[in-house]
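S.K.: Next up, some structures in structure tokens.
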Structure I
Amino acid sequence: MKKNRTIFDQIKILSSEQRNNKSHNFDTMRTNKILTVINDEDGFVISAVKKEIPYISKAIALVIDSLKTGGRLIYVGAGTSGRLGVLDASECPPTFGTNPSMVQGIIAGGKKAIFNSQEGAEDDTVAALKDIRSKKIQEKDVVCGIAASLRTPYVMKAVIEAKREGAKTIYITTNPRSILNKKEFKTLRDCLDVAICPEVGPEVIMGSTRMKSGTAQKLVLNMITTTSMIQLGKVYENMMVDLKMNSKKLEERAKRVLMISTGVDYQTASNVLKKAGGHVKTAIVMIKTNSSVTQARAHLRKANGFVRIAIQEKRK
């Protein structure tokens, strides 16, 4: 009973568990009014995330250093937060051509929790230890906990253990930094390298953190992986150039990227991509520098995979 009261006392101070004054009368509103309130509240998310850019930038620096040295970015979450981590991780290989092991997602309750709610799994700290230890965490890894409510036992335990094993740690919550600074969260706070805390305020449905909190978390995760991949040379100008041509759509996208970046026609783009083994970066350098496949690959290696640098070096 005392334990339950402790959890109750923790929950009642969380901003994500407060009632939203704008939606007190949701059950009496017509559809358009409900939608307007939801949309207005969603508008606060962008500014909340913007205020956290200095902290997001620090987190990205950790991720870049990690990935450059062969480390991994591992997300850990429960419920909506866990699904968002898994989603972001799963989108990196098709978007940036990364190895699936580079960015990974762990969700409380395992794979079945991705499709079906496993609410009790968020309290399972024994499973958290087992799951994080199964990843064989190293000092060059970054582990990022995602917990809208901040206090999720599974996520806290996994992040604390990751720090004990030497990893850099990031924590994303939509509750204020002032709550993280409370004494009951000292153990967690002391093991974090960076905390990202966009304050989105009470949800329109009290405690439903799949809404504003979920949106804010998705934005932050997008910023972390996208910016990291740009800094690792996975983007040329503002185009994906390390994508894998694993579908007809991606094949045609690759051709279009090559046409836009070099000015060649459709048939030429198709031919050069074929010669380059479907590797867009190589094809761009081949055309831009009038190089063979072997030469273009050498230029890219020398430029650490950055297309712009490879082209500039060849032209010197």
Structure II
Amino acid sequence: MTDAIVVEGVRKRYGDKHALDGLDLTVGRGTVHGVLGPNGAGKTTLVRILSTLLRPDEGRVEVAGHDVVSDAHEVRFRIGLLGQHAALDEELGGRQNLEMFGRLYHLGARHARVRADELLERFGLADTGRKAVKEYSGGMRRRLDLAASLITEPEVLFLDEPTTGLDPRGRAEVWDAVRSLVGGGTTVLLTTQYLEEADQLAHRISVVDQGRVIADGTANELKALTGGDRIDVVLRDGGQLGAAVALLPLPKPEVSVDADRRLLSAPVTDRMGALSGVVRALEEAGIEAEDVALRRPTLDEVFLHLTGGDDRVHDHVGEAV
């Protein structure tokens, strides 16, 4: 069996609202699969169904080879779940928290202590085992929460926006921990509000909108959907943006302008031809540029392109469904 997660035609309704509307998804074993979508797209509902916290109204869902409805006990035995908010006792130390989780999972006292020590070492927290969690940094706390979700060595781990609220250092610490897990064979399903996070971690990404997967592929494959490369031009004088758009040899309907950053951006097909043409046109017009660069589209731009660019695109914490 090559797929750790199989979702076929899943529907879930809340009254008249379809949170999931025929969603299909497969996740290969030992990979990180990112799930992105606008606010209310159905990502959290999907995680709740996968982790047996909700039953689908229709469709088939298997995790680690077991049906989430008819074989829910076996699924729970094989998964870990890290939600958006830490589930730790602030007054206890890291080792005490992990031992407590071990006992809640019916590990013997000795096994729980050994497992706690293994996880503290694995996540770089061995020196903080007795320190109260309330004294941990955000990144340390999230790493401990991640360690707690692995107390039973799950085959499949669900991470629901795992770095929300963390500073860049804390996010990098969690990213390193996730990479280490996947290197050891764990399958990870990641929902995130940070598109950069999916770009950094995910082997494949599914974009979900209105309860369906509307695009699926690697980060590069999804970026290619927006038309390939782009050219960015940052002007020294933002007041010349309008003139630059008018004279540059770029497809006018597809040029985007960011006045605050003095930036104009457009898709291009001939990379070097577009670059030389833009530079030449700016010089001839006497318009000074601070920077001219070719780049691949960002996942933010993919997101906007695939979901129509409306205000549902920005994925917020506390998604209702």
Structure III
Amino acid sequence: MEKSYDVVALGELLIDMTMNGKSAQGNALYEANPGGAPCNVLAMLEKLGHKTAFIGKVGDDIFGHELKDVLTEVGIDARGLIIDPDVRTTLAFVKTFEDGDRDFSFYRNPGADMMLTKDDVDVSLLRDAKIFHFGTLSMTHEKVREATLYAIGEAKAAGALISFDPNLREPLWESLDEAKAQVQRGLEFCDILKISDNEIQWLTGLDDYTAGVEWILDRYPIRLITVSLGKSGSMAFYKKDPKSDYVKITASPFLSKNTIETTGAGDTFGGCILHFVLEKGLQDLDETALREMLTFANAAASIITTRRGALRVMPSVSEVRNLIGS
């Protein structure tokens, strides 16, 4: 059966309050950028010509209505978005350090995104998706976790590929042991995993990234694992079938002197990976195809680090190809 949506995602849609200089009085200025990892991924996919939809919850407030408008503006189908009059839209304050590292402070106690329930989930979207994408911010609390697991089950039953990005945010978990348990739960279901270098080390206890991926592959039958390495580029590990050996590819980064912040870079990278899977499938990928995939994703991620925010300012195909060509 032909499906209407290339990717449907569930999770957080929020406002990233990003530092943007200081006032004349020396006070920090924050820019309200629409964000949330799942929607950033969808926004990149829309730029690449795919049809997407989002399932989540925002508050019936200024930010919530603005976020719904932004989804429509960038082309993401927002009919799965619930506007809740009883809770406020989640805010994430992002501080960027000179080395590019970031610190997050979340205003989410509760926030609308964590109040999504199983009954809120539009099942028709899940059954009409080629890929279902999720992260762990929708697994931090019981009700939204139930909604996420329900959505995974419905999407998988309808034949969708499952994509997972742990996207660990330590302040949102009661304990890192609980975070690890839920990440491992996500690994049980996914066909495609996007994970960062520090998440690999945290999850497996191994400093070597290849050894860390092998730890995952020994436990979970994941077809494609991509590892984002920040300034060191990225890696991909692909298995044609559960019994075959993996193919490993590394790709160099596109470092830019114009980088101002890294918020959304991993999501941009992840969106490009899903674009590649939609174009090529997961059946028979060779080293050339995997290297092409990582090169394109690295270039797109580099471009987004030169812009504030992500959801509204994803790079176009021509911009990415021009950077690769240069």
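Nothing in this text is a laboratory measurement; each read-out follows from the coordinates by a stated rule. Bear in mind the structure is a predicted one, so any value in this text is a computation, not a measurement. Cβ atoms are built from the backbone, for glycine too; each structure is taken alone.
S.K.: Given a value of 7.2 for distance in nm of label points 7 Å out along Cα→Cβ at positions 12 and 268, point me to the structure among I, II, III it was derived from.
M.R.: I
S.K.: Which of I, II, III yields 6.2 for distance in nm of label points 7 Å out along Cα→Cβ at positions 212 and 292, as computed?
M.R.: Source structure for this number: I.
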